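Okay, got some structures for you below.
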Structure 1
Amino acid sequence: MNDKDVLEIGQIVNTRGLRGEVKVNSFSEDPERFEKLNSILVKEKNEYKEYEIQKVAYAKNQVILKLKGIDHIDYAEKLRGLYVYILRSELGDLPEGKYYIADLIGLKVYEDNGKLLGTVDDVFNTKSNSVYVVRTEKGELKYLPGIPDVIKNVDLDNQKITVTLIPGL
């Protein structure tokens, strides 16, 4: 299994209780996605290890997971700081115009006149829309709102995004 086969969906940030439960900050727009999963993958020392999910709960915007084989706080502590993944094959197709952030990172961004603006460095969500963080060739960061007036075309096959810079960008 390689990194292209999986998607990062969260990070284990703490433990809960003494019986090995872990707290996960979910990166998914749908934190309840964890309830639909039978297992997760955790990357430990460049290897993915699968853990069966026994129980899912929620507390303070975090997902609480009870994982099979993690039955004591000492074992759970070893997972703190590690990232949680799922296989891409477990995901359904996204609606038209929706993309996984992992697929956008690294894409070249071109202005509609063909000029290279830079490379997608990150994408984050706000209450109103996504924001594409583009690193220019000079290392500057440009923040582009993920709205139809700006993001004109996302072409995953050709690894490029075409944008229109509106006044103020």
Structure 2
Amino acid sequence: MVFETRRLLIRELIKDDQPGFYDLHRNMNVMRFTSGKVQTYAESMDELNHVISTYSRPGNTFRVWAVILRNSLEFIGTTAIILNKENENEIGYRIREKHWGKGYGREVAEGLISYAFDKLGLDNLYGVADVKNVASIRILEKTMDFEDEFYNPEYDCIDRAYRRGRMNNG
């Protein structure tokens, strides 16, 4: 187990997560604000295998974990802390659409932030979301501090950036 929240278990991904992992990555409503592309079953399987392979790498900075419902052990999404191109520890989460609107995104974000500071010893976290991704913006507004709004040419959108340092963790 990586960490737990009131309703969620966060653990390393396993091959048995493939059906839910694929359901997450084939859904355009989920992928619209992250990659903008859905995945085929084969692409999803390749990504799952890639993520699983990173767990054994020394100094791994590509941390992606499964989000599991505590009461049913159902796979409902993923959460991550990834060292991005700017050498910042960026947080992220994807929740399967059938579980939207239940507060799981905020719950996992809050747990992820605590884990990053308390267990990983990170000093600073970064979060970014397309302004049209209202649910993620709302979560970032409640868990981090607004930093900037800018045009993102890679995804042709306006992004909002947030940051949280260890000092304001609480």
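Here, each number is a calculation from the coordinates, and none is a lab measurement. Since the model is a prediction, treat every value here as computed from it, not as a measurement. Cβ atoms are built from the backbone, for glycine too; each structure is taken alone.
Here are some notes:
- For distance in nm of label points 7 Å out along Cα→Cβ at positions 80 and 112 computed as 0.9, the structure of 1, 2 it came from: 2
- Of the structures 1, 2, the one that 2.2 was derived from, the read-out being distance in nm of label points 7 Å out along Cα→Cβ at positions 8 and 144: 1
- Identity of the structure behind -9000 (criterion: helix-only ellipticity at 222 nm (-39500 (n - 2.57) for each DSSP H run of 4 or more, over all residues; to 500), calculated), options 1, 2: 2
- Each of 1, 2 could give mean projected area of the Cα convex hull in nm², but the derived value 9.5 comes from 2.
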